[in-house]
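Presented below are the structures under discussion, each in the form of structure tokens.
Derivation of every value follows stated rules applied to the coordinates shown; laboratory data play no part. The structure presented is a predicted model; accordingly, all values stated were derived computationally and were not measured. Cβ atoms are built from the backbone, for glycine too; each structure is taken alone.
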Structure I
Amino acid sequence: MNGYLLIVFLLYILTLVFSYRLEYLNLSYLKRYGSVIPPEFEGEIDREFLDRSQRYSIENTRFNFVSSVFKNIIHIAFFFCGLLGIYNQWFVVRAESSFIISGFLFFLILTYAETLLSLPFNLYHTFRIENRFGFSTTTPKLWVSDLIKSILVSTVLLGIVVSCGLYLVKASPQWWWLWLWGFFFLFSVFIMFISPYVIEPLFNKFTPLENDILEKDIRAVMEKVGIKVSRIFKMDASKRTRHTNAYFTGIGKVKRIVLYDTLIEKMNKNEIIAVLAHELGHWKKKHILKRLIVTETVALIAIYLAFILLKNNLLSDIFNIENATFFAKVIILGFLGSIAGFPFTPLVNYFSRRHENEADRFSCELTHDKPSMISALVKLSKDNLSNLHPHPLYARFYYSHPPVLERIRFIKKKISGSDLHFTH
């Protein structure tokens, strides 16, 4: 192992040790405070619930640790023990005669290998952990069907992205980084347009909302902020899970609201409106646009840096790969990018939590109904067995949303306005 590769290896191990240390702190914190009922949840939960929630968090943490160790052993073997070099040799000759097809096969085989290696963990999590705690309603037949559909969809999308991307690299050796950035941006927008009509219906059934009063109230709230959606749908999420959720999908004229049937079943009208008003806050405060601008700016810089690094043999020399193909260099670059990006995780999540607080404020000020937003958060936490006591450092590093207790206290103390329920 040369000096540069040793540095990369040590940095990789350092990120793993730090992340596992955070997991340990979070688990220890939960065991210490997990039996304490917060004042915000008095009368809503009992010791039995806390015990169940604690066991759910502990089991998921242990599962994630085992799956992470397995994944990282594979990564170490692949990048630091010569497997990438062996894999690369299979494509050296083929890449010279058929650059695009070889590249597609290079990435496709890796994708299939990753899917295959993750299958035992997915099975255990779905049919063991989620079943044990009453969340999973997925049948083996449905699980297999989802797997086949996911593989087919990912194969098609990967084929389009890789083929077009490699064509641009081949056609414009000096400017492919700019054309590739533009292609990725347009392709992501295209997927946002077609996903509600082509991809999402492959996995779930979407039916018009049957509750006319609820739909009328939802549209009334949206008209207040000048946002229009084409349709409001109910999704049959209950055939896979008892978790609750709601989201916006699509953009422009195909933008629509999707409510889990589990959410409709467990929440009252005002709580559902409060949750959707929160999502409206993200649109109205331009959080999605801001995130898109930042993401695309970072992507442009990253692709240009990739262009510089891929022009020479620096990456292949570091990892001791002879006759490295363009594809092998891309894989190495992605691996190094994951290490370099790790320290920025808390910064990204900090701004995400700020956006969530702004959306909570928007929801309460729009509906004048803080109690419904708070009760919705309580129900979401109960229904998902959320950890009510995450370690502060862990939450600051990994949480894209503020912990639920922080959100409730923020709403109670920092958001002004009447506690009157929303009316027309």
Structure II
Amino acid sequence: MQKYQILLLISYLVVQAAHHLLGALNIRHMKQFGMSVPPGFEGYIDEAVLRKTVSYTLERNRAGLVESIFGSVVLVIFLYAGLLERYSIWISSLALPFILQGLFFFLLLSYADSLLSIPFSLYSTFKIEKKYGFNTMSPMLWLTDFIKSVLISTVLMGLVLVCGLWIVQQSPDFWWFYVWSFFFVFSIFMMYISPYVIEPLFNKFTSLEGGVLEEKIRAMMQQTGIRISRVFRIDASKRSRHTNAYFTGIGRTKRIVLYDTLLSAMNEGEVLAVLAHEAGHWKKKHVLKMLALFEILSLAGAYIFFQVLKTGFLAEVFDIRSSVFFAGLFILGVVFSIVSCPFTPLFSALSRRHEREADRFAVELAPDPDAMATSLIKLSRDNLSNLHPHPLYAGFYYSHPPVVERVKNIRKMNYKGVL
């Protein structure tokens, strides 16, 4: 069995090395080309902004690299120094029922992961983000958010674990299908209740009712057949100066949420263009397509997990004799992170295709077609986004086309539209 341990370790290290190599390639490319202003960005981006962008990206990359290596070392020690075996033995010694045993097994691991992430979160928030003018969060607010997040994750994870393990216990031969079905229903349920129950725990939502901007938003959305229930502004600036906007809701009726930072950074036409882009995702059914693909792959994954866990092979590889099902599930998670790596660029490519379709939709829908381009330029400037990612890195990780490419394509669409 030792050869399988070594094979798993080598596979894991190769995947991690590939990630770090791509990151290093991206940083090298940025250092080489990062100080050149892209065509069409003049007047918005200057040398000072580029210098700040390069510095910000370098610091975030270093911090991310340290966190990634630390996480890998902890995981390897946990697996290969016998800690998983000892942990499984301890959980088993509590002599709890199957469901409670699983609940403790995974909740305690989740708490440990949250605790280990604290130093990295603090450094990122109060060192890097503060240094570059993004962080507006106080230490007390950070602590409050952390406690809320842990409590919410405990409730949700506890509910999922209890229901999932109860299904495993009740249907030993078909739990893979019933657990998948439960997760599917639960995820849809969360999409419904999250905007009303969870999100307000972190942000204050203020309606834009009666404003000129809301009237224009509703008029534009009416052209697409999307019904808007409410348009909200949230106080994102109390945590960060980063900008965003998004849709929530299932079906034809949507809620639009605008960050106050977005409203202060962009003009009316640019806000409308950003929302036209989001409308494009809904009209092109990108959310449903990605959800359908995810659920199909999840069903296949659930069946594979079932077959592997039934053999007890993975637990046997690490000589685990207690809490075999839970330890095997944990090891399967590690195996999944390795096996899923080659699929990352495929999903990224599909996502970028959706983004290009949404950009085209926004150009056709927005009152000012060029506003989509200027909004992206402002977003990249205000968020200090890397304007010169390495093509391999962008192809592997980027869910959106690089911003320079997007702006170029959008303006090309506008030009063709004029002709």
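Worth a mention:
- Given 4.0 for distance in nm of label points 7 Å out along Cα→Cβ at positions 217 and 329, calculated: source structure among I, II: II
- With distance in nm of label points 7 Å out along Cα→Cβ at positions 121 and 353 computed over the structures I, II, the top value is the one for II, the highest of the group.
- Identity of the structure behind 2.6 (criterion: distance in nm of label points 7 Å out along Cα→Cβ at positions 65 and 145, calculated), options I, II: II
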